[in-house]
Every structure is written in C-alpha cells, then in structure tokens.
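For reference, the structures are reproduced in the following blocks.
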Structure 1
Amino acid sequence: MEPLFGIAYITADGELLKSMPGARLTLGGKKRSAVVGHSLYGFSSSFEPARLEFEITVAKEETINKLKEAVDQTVKFEGDNGTAWVIANAFVENTGDISHSEENTTASFIFVGDPAESLT
C-alpha cells in the first residue's frame with residue numbers, strides 16, 4: 001500500500017518548527033486568469049509567489065520573535081511519506097497571530113517566497 005501524506009514537517013533555515021496540523025502550501029508560479037467579454041477570449045498570465053500558512057505551538061517567546069523578523073529564509077515543507085517542497089528567499093508576511101484554547105496556545109505565520117520547488 002502506498003504511504004500517504006499524513007504529518008507535515010516545516011523547517012526554516014534548517015530549524016524544525018513545532019508546527020500544528022492544518023498547514024497550507026500554495027505552490028506559486030504562473031497564475032492564469034480568464035479574459036472575458038461577450039465570451040471567453042482566452043487567458044492572461046501573472047506571477048504568484050509561494051505561500052505557506054501554518055501554526056506553531058507557543059513554547060518560547062524567542063521563537064515567535066525570530067519568526068516575526070524572518071527574511072531571506074529557505075523553508076521546507078515535508079510530509080512523512082517523503083514528499084517535499086522548498087521555498088527559497090522566503091520572508092514572513094504577517095506579524096504573527098497568537099491564539100489560546102484550553103488545549104494549546106498557537107501562533108500563526110505566513111511565509112512568502114519564490115515558487116515552491118519539488119524535492120521528490
């Protein structure tokens with residue numbers, strides 16, 4: 001039976017982050033948009049950067065502060081089945097959002113960078 005993508009591991013410049021389930025990777029690259037008038041005329045293309053939206057469990061304040069300031073990072077998104085993508089020249093787009101529940105305190109971040117390249 002083929003192994004499926006179950007657990008995601010996220011690293012930023014080689015440091016494994018304590019990521020939570022639910023991360024979302026937008027691969028980026030050439031994006032096509034319909035050009036329409038009285039009918040569909042075709043499409044135009046534009047560039048879309050890669051985006052990795054994720055949450056980490058809050059363990060140390062220094063990890064949060066480090067991520068808030070992250071620029072020029074190499075970010076890897078890897079599944080437990082060996083599937084992996086890398087985003088070069090990534091930076092954190094947001095300032096970090098911290099959420100608290102009875103079970104956990106998390107911080108959400110968004111990395112943006114060059115289109116993700118498959119490592120597999």
Structure 2
Amino acid sequence: MNRVAVQYAQLLLVAAGMMASQLLLKKGMAVAGPLGFSPRLLGELVWRILTTPQLILGYLIGGLTTLVWLVVLSRLELSHALPTLTAIYFILVVLASRFVLHEQVSVWRWAGTLVLILGIALIARDG
C-alpha cells in the first residue's frame with residue numbers, strides 16, 4: 001500500500017471511529033434518558049454516564065480514535081487532514097443516521113453529501 005493510500009485509510013479509520021463513538025453515545029442516551037446540565041444535577045449526569053454501557057464504550061472508542069488522529073496529524077498538514085476527515089465523517093454519519101438509526105434524511109441533505117464527496121475529490125487531488 002502506498003503512503004497516500006495509508007494516510008487515507010487512517011483518515012477513514014478515524015472517521016469510522018468517530019461515527020461508532022457517536023452512534024454509541026446516541027444509543028446510550030436513548031437508554032439513559034434525557035439529561036439536564038446544572039451544578040445541582042452534575043452527580044446524576046456522572047452516575048448515568050458511568051452506569052450506561054453504551055456511553056462508556058462510546059467514550060472509550062472516542063479516546064482510541066483520538067490516538068489514531070494524532071498519528072494522522074503527525075504525517076499530514078492540518079489544512080488537508082481536517083477538511084478531508086470532516087467530509088468523510090459527515091458522509092458516514094448521514095449514512096449511519098439513515099440506515100442504522102432509521103432517521104429521515106432529506107433530499108437536500110443527500111445533495112449536500114454529494115457536494116462533500118466532490119470536495120473530498122478536490123482536496124485529494126491537491127494532497
């Protein structure tokens with residue numbers, strides 16, 4: 001695998017890890033129920049986080065994903081890595097929201113996702 005392919009594979013891994021983390025956090029919040037944030041409710045917030053397996057796993061995956069992101073940042077310019085990561089992540093989240101969470105995704109959101117794909121292609125040509 002050449003250097004560029006490895007870098008894009010790492011970006012895809014980071015985006016997939018971020019997406020998995022967010023899906024688990026969303027599923028965990030469905031289990032934990034609505035939360036409020038105030039100093040008075042801080043103990044309840046921490047307790048729900050610590051007793052909801054999906055939230056714990058979501059945070060763990062998010063932390064591990066951050067380690068891979070640091071590897072990416074050590075090898076790519078931020079102005080190339082972050083826009084590419086953001087676009088890939090957005091595409092994965094829209095797909096997962098539709099097909100895993102069964103959310104409604106409008107035609108406009110799909111159209112915007114296609115524009116992002118074109119943007120990734122432009123950034124990749126420059127990289």
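Of the structures labelled 1, 2, one was used to calculate distance in nm of label points 7 Å out along Cα→Cβ at positions 1 and 65, giving 1.8. Name it.
So the calculation was done on 2.
Given 0.50 as the derived value for FRET efficiency 1/(1 + (r/R0)^6) of positions 49 and 81 (r between Cβ atoms, R0 = 30 Å, to 0.05), which of the supplied structures 1, 2 does it correspond to?
Value 0.50 for FRET efficiency 1/(1 + (r/R0)^6) of positions 49 and 81 (r between Cβ atoms, R0 = 30 Å, to 0.05) corresponds to 2 out of 1, 2.
Here P(r) over Cα pairs in 5 Å bins from 0, in percent has been calculated and equals 2, 11, 19, 20, 16, 11, 8, 6, 4, 2, 1, 0, so which of 1, 2 was it run on?
Numbers: 1: 2, 11, 19, 20, 16, 11, 8, 6, 4, 2, 1, 0; 2: 2, 10, 16, 18, 16, 14, 12, 7, 3, 1, 0.
This figure was derived from 1.
Match the computed value -2000 of helix-only ellipticity at 222 nm (-39500 (n - 2.57) for each DSSP H run of 4 or more, over all residues; to 500) to one of the structures 1, 2, and report its label. If you can, show how the numbers build up before the last one.
On the way: 1: -2000; 2: -27500.
Derived from 1, not from the others.
A short reminder: the numbers here are calculations on the coordinates, not readings from a lab. Note that the structure is predicted; figures quoted are calculated from it, not measured. Cβ atoms are built from the backbone, for glycine too; each structure is taken alone.
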